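Next come the structures, one after another.
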Structure 1
Amino acid sequence: MGMTVLNLRVATLNISGGEKTFEEFPHDTRQSRLEALKILIGRLDADVLCLQEVSQYVDADGVSHSLMDAVNQAGSYHYSGYGKTLSMETHMQVKKDVMVEGIFNDWWDWSKGNSVHARIPFARLGDPQRPGVPRNVPLYQPGQYEGTRDSDPRYALLTRLKQAPYPYVMTVHLSTLVGERQPESRPDRVEQSQILRFQQVKRILDLVRVHILAKGMPLILAGDFNADADEFYLAHLLGAESGFVRLVPENEQPSHAGSEKLIDHIFFFPQERLVNYHCYIEEGDLSRRASDHLPIVADLEIR
């Protein structure tokens, strides 16, 4: 008797301006971006949506304001999880404008992080027959947050779907340093950034090696990797050495306004459980109005 085949549409998107909760934009721009994001999420029609730079805050009256609610409503998602990476409560830094604004807006807390939204229930990581919740796992925690992305903590949000073959899903947003994309003026930053990302991917592999990789369980790894496909930790550490397959978009192109190559990716492990896939980048004005990143979408058949 053969394995169950699951058809699944997965999408990943760094929503960028979400760090500002759409509150720091002029009103017209804010509404335009939020509406574009909601329409885009509906158009993507993903069974599983992985997001980066999702934000939320609690106001002075104790009311929570979260982009999670808008995303869930726009995509008809009944299951979702949020993993903080940065927050006023833990990392308050007066060099960070949004945190200063939060103080004077009487926010009790503001945070940003990664999220996963699904139309399939989540399972426990260790027992796919029972309901569970996504788990937020640190990949990089600098000693002190200094208000720039150089010292941004980085996390992996890991969950499992409660439908055979019970694939694991992980969403990540890996490090990039100020000046990395101007290598002519700061060549040292490129090497420093690549070392950071290499270390973070090694921690991802350490996390999943025994319970997922060694057992040949399906794993979807998606997010903003801040690196093109040729970078060592993607091409060799994930690919050649660990057996992850990068799902190559048919219309491959830069996925971020500040990059010359694709830096957002979807990977799958192991190759033998990938029956078929179709991957593409959702281009167009709507995507560009919603974020400075473009969504990566993959239709998967896995077993």
Structure 2
Amino acid sequence: MLKGRLGLDSAKVPHRDRAGLLYLARGALTARDGTLAFLQGQATAADALGPGDYAIPLQGVSMILLGPGSTVSHDALRLLAYARTGLAAVGEDGVRLYTAPPLIPDRSGLARRQARLWADDAERIAVARRMYAWRLGEILPHRSLDVLRGIEGARMKESYRLHAQRARIEWRGRRYDRADPGAADFPNQALNHASSAVEGAAAIAVAATATIPQLGFIHEDPGQSFVLDIADLHRDSITIPSAFRAAKRITERPDENIERLTRRLTGETLAREHVIPAMIERIKSLFEDPSGEE
């Protein structure tokens, strides 16, 4: 398909041998001499690259995350498609996933395994129990999803209270009006924004593994059910602490915007703690095939 002036006709590196994700922002992604080049403009401290002109290892990564202030050429898209390297337009530090074409991996093992587990009632609850065990630190004996959800809900109430206590903020409980989210107090607003940011990171991880976002094991109805499953694995470690830090800081700096502040703090944590790669490894572990086959 891409023979001709771009000069590519063969080898593709298997995704299992690639480095993972590469975040690029504030620059132009183009094709040059049969490979990718990125002209980095003004950079921030969070950017992977300083100002300059860089050759990008086209087949060395599974997905390129293109952040704010960036452009991509048509030839670059053709190269990416040929190499089966994904491209996602994301927010700062991966707190939003704006668009990502379906990633076409070399193997369909993860998606097939996910579908098989989801379609079997016993296997499905086993996966849900495993995810709850990761979150709650213990394997619960219950085999009813409603019972597991109830236990998780009670644990979360206590978790909110403890995190609020550590952050030294007033906490009156999780409550907000979906029709008017801005009417909620700052801790609840911050939780909404932090949750949205972590869900963006989870959407990137799901896209990078080419798993099926609609097939969730705990969440069922939303079109991003599996994304919500993965995001919730980090509710205690990322979402709540980031939200309550923002709620505390907004009381000290009332001129700041709570949404922008929460996204920035959450994004910094996501980048510093390499959360998206960790999510990818969780997904792979969740659908691990005992036979060792992909």
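Any read-out appearing in this document is the output of simple, stated calculations on the displayed coordinates, not a laboratory observation. Here the structure is a predicted model, which means the values were calculated and not measured. Cβ atoms are built from the backbone, for glycine too; each structure is taken alone.
Thinking of 1, 2, which structure, once helix-only ellipticity at 222 nm (-39500 (n - 2.57) for each DSSP H run of 4 or more, over all residues; to 500) is computed, gives back -6500?
Label of the originating structure: 1.
Could you figure out which one of 1, 2 the value 16 for relative contact order in percent (Cα under 8 Å, 6 or more apart) was computed from?
It must be structure 2, since only it matches.
Taking distance in nm of label points 7 Å out along Cα→Cβ at positions 85 and 165 for each of 1, 2, which is largest?
The structure with the largest value is 2.
Work out which structure the value 35, 27, 13 belongs to, where semi-axes √(5λ) of the Cα gyration tensor in Å was derived from one of 1, 2.
Structure 2 accounts for this read-out.
Let me ask something else. Where does the value 16.0, 54 come from, among 1, 2, when Rg and Dmax of the Cα atoms in Å, for residues 125-252 alone is the thing being computed?
1
Out of 1, 2, which structure matches 16.2 when mean count of other Cβ atoms within 10 Å over residues 53-60 is calculated?
Traced to structure 2.
To which of 1, 2 does the computed value 14.0 (mean count of other Cβ atoms within 10 Å over residues 61-68) belong?
Of the structures listed, the value fits 1.
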